[in-house]
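Listed after this line are the structures, all set down as structure tokens.
Where a number appears in this text, it was derived from the coordinates with a stated rule and is not lab data. Only a predicted model underlies this, so the values are computations on that prediction, with no experimental measurement involved. Cβ atoms are built from the backbone, for glycine too; each structure is taken alone.
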Structure 1
Amino acid sequence: MKSLMVITLGLLMQLASAQEFKVQPSNSKLSVTGTSTLHDWECVVETFKGSITAQIENNQIVAIDKFNFQFQVEDLKSGKSAMDKKTYEALKEKKNPVISYRGNAVKINDHTATFSGTMNIAGTKKELTTKVKIDYSNGKISLSGKKDFKLTDFNVEPPTAMFGTIKTGDEVAIHYNLQLNK
């Protein structure tokens, strides 16, 4: 009976130290960059959401139990409406309006972490691992980094314009600098 109480108390203590932090879009930046035969391009995501559940001990992150991030395809903005329309079509926005990343494992090493999870783009899910710079200060978490991948890995045909004379490159990168608060 005593061992059951000790185990229960230990589990409750772990749960008590786990805290949920939510992305603060107004203090964060999320963008996608790539190339084309005409010029390099960037789409900024102004509206997005996400959260992580982290265990904090001695003012340090010791574990991340859950994490997820998502945004609407239509929130990708290049500043050029024609390019945006082509992007939405390529990403099959009408059928798959959300791009998401849901975590399944995190390894933390000082101020870096390796996030492993499932990225869902245009209805295709792929396992992606990314290195993340991570910081905890004043009750807030900062996550920053970049992840390169190919559009065709997600069954997305790189957009073209002007009857195929302008072609978007297959390789793109998601850049993120996320600020999370309780």
Structure 2
Amino acid sequence: MKVPAVSLSHGYQSTIAWIADLVGHIILEGEGYISPAQMEGVVLIDELDLYLHPRWQVKLIPALRNTFPRLQFIVTTHSPATLAGLRTDQDEIVRLGNDPETGDVTIIEMRDEGAADEPDPRFMTGSDLYERYFGLPEATINPLGATLRDYVALASNPYRDDAEDAEMRLLRAQLQAEGAPNLYEPVPRARP
């Protein structure tokens, strides 16, 4: 089935566009046709994964590595899904920050103290990736997610005390006020 490029999602369109631009520039600079496997150079891409579905974000860098093995890609991302497609034996992950005194861009050391190697992002959860590479220590980005997590922990505990029961009711009321659907019903408290 043939589908016009304009009918594809914006993520597909933008990816096809920059890859076509890259290949076109390499061919124009060369002495004629050159296969993708023979193309050499350094490619800089800001927000590589922009508009791509997370499944494609995971697959994009490995696909680029296989298609263009002699090109070095230096990319930025704000997506843990993109990091999940990287291999620490083939890819370098660099987290940048700002020096609070000078405002200079700095590299944030990612290797755990005493560790020989960086953890492999292919085996990390989304929460682990967010915490390690994006500095988000909470598994839930929106505070309501943390409220829901705390509520479920209390509501599922039959041994909660009076203070915990009151906190659970308060959290439930907050979640209902925000329109949380299908809240977990609290289990009855165990009798002492």
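Tell me which structure, out of 1, 2, gives -4500 once helix-only ellipticity at 222 nm (-39500 (n - 2.57) for each DSSP H run of 4 or more, over all residues; to 500) is calculated. Structure 1 accounts for this read-out.
Ranked by mean projected area of the Cα convex hull in nm², structures 1, 2 are led by 2, which has the greatest value. Out of 1, 2, which structure matches 0.35 when FRET efficiency 1/(1 + (r/R0)^6) of positions 42 and 58 (r between Cβ atoms, R0 = 35 Å, to 0.05) is calculated? This value belongs to structure 1. Taking distance in nm of label points 7 Å out along Cα→Cβ at positions 18 and 66 from the coordinates of each of 1, 2, which one would give 2.0? Value 2.0 for distance in nm of label points 7 Å out along Cα→Cβ at positions 18 and 66 corresponds to 2 out of 1, 2.
The greatest value of FRET efficiency 1/(1 + (r/R0)^6) of positions 122 and 170 (r between Cβ atoms, R0 = 35 Å, to 0.05) among structures 1, 2 is that of 1. Comparing distance in nm of label points 7 Å out along Cα→Cβ at positions 26 and 74 across structures 1, 2, the highest figure comes from 1.
Given that FRET efficiency 1/(1 + (r/R0)^6) of positions 90 and 138 (r between Cβ atoms, R0 = 41 Å, to 0.05), derived from a single structure, equals 0.50, which label among 1, 2 identifies that structure? Source structure for this number: 1.
Which one of 1, 2 has relative contact order in percent (Cα under 8 Å, 6 or more apart), as calculated from the coordinates, equal to 13? Source structure: 2.
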